[in-house]
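Trainee: Have a look at these structures, which come just after this line.
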Structure 1
Amino acid sequence: MSERRLKYGQLAPEGLAKMSALEHYLNTETGLEALLLGLVRLRASLMNGCEYCIHVHTAELRKIKETEARIACVADWRGLEVYTKRERAALAWTEAVTNIQEGHAPDVLYEAVRAEFTDVETVNLTLAISTINAWNRIAIALGAHSARGNEVNG
């Protein structure tokens, strides 16, 4: 099934505007690199199976001139050396926060993030991960009947 469930953007515009405001803050006021945020958002979207978000974040990464090879490797980043230590820490943290029920953000991953990110950056990175997970869940739950459906904003 691929039809949309609800036009959620029309039904709760104030709530979605607040989420969009948080995204704007994350993109413009945190100092976190656009490339890093794009990789994190793509990794979480891949984990969650949100095809719409995968498409959006892949396009965003291409727009900022990320290589096709690095984009294609995001799902299997652990076995590759194409990502910086900072990116690797962020991707590992993304996986831990996205699958929080599986390991409650293990200390070893937290320590790796803390080695690469300041206190404020760690909070903002976690906000970015939490926000993309929220967008993924909204798109999947309300946008299309299937996580693999072709959702478009309501």
Structure 2
Amino acid sequence: MEVILKQDMPGLGYTNEIVTVKPGFARNYLIPKGMAILATKPNKKVLTENEKQQSFKADKIKSEAEELGKKLENLVIKIGAKAAETGKIFGSVNVIQIAQALKEQHDFDIDRKKIHLDHDHVKELGTYKALITLHKEVGVEISFEVFAE
């Protein structure tokens, strides 16, 4: 069943994209929650018209994301954590703390949902990398250092 997504869905697609999903998933989850609509001929016509009108806006947003990506490229973020002598952290470092550190140290307000780690949590001291998805075509890899407080 083809549906038009109304919002970005990780692993499925982006806003205003036509995707094929199983009928039960569309009828029982996506459509009732307002995340998608059926991809009928009238809805597809409305979608193409909206895409024509928004193409200029999309180019502007992409260029802004690229500029922000250039600024973020060479940043190193430092995150302090309580740790044992062996280097293991009491607790863990996750994307929420990375987003807060970006805001506090460099004044960049990045949504935590756009930050992706290789693992869900970092549990040892050291230097790691995180991927920030600023736009569906623009992603920046930043490094962050976890040190003992």
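Trainee: Matching task: -20000 is the computed value of helix-only ellipticity at 222 nm (-39500 (n - 2.57) for each DSSP H run of 4 or more, over all residues; to 500). Pick the structure from 1, 2.
Mentor: 1
Trainee: Using Cα Rg over 2.2 N^0.38 Å, for residues 66-129 alone, single out the structure from 1, 2 with the greatest value.
Mentor: 2
Trainee: Could you tell me which structure in 1, 2 was used to calculate relative contact order in percent (Cα under 8 Å, 6 or more apart) as 20?
Mentor: Source structure for this number: 2.
Trainee: Okay, next question. Out of 1, 2, which one gives 0.96 for Rg/Rh (Cα atoms, Kirkwood Rh) as computed from the coordinates?
Mentor: Going through each structure in turn, the value belongs to 1.
Trainee: Comparing FRET efficiency 1/(1 + (r/R0)^6) of positions 10 and 114 (r between Cβ atoms, R0 = 25 Å, to 0.05) across 1, 2, which is largest?
Mentor: 2
Trainee: If distance in nm of label points 7 Å out along Cα→Cβ at positions 26 and 138 is calculated from each of 1, 2, which structure is the one that comes out at 1.1?
Mentor: It was calculated from structure 1.
Throughout, read-outs are computed from the coordinates displayed, never taken from laboratory work. This one's a predicted model, so the numbers in the text were calculated from it and none came from an experiment. Cβ atoms are built from the backbone, for glycine too; each structure is taken alone.
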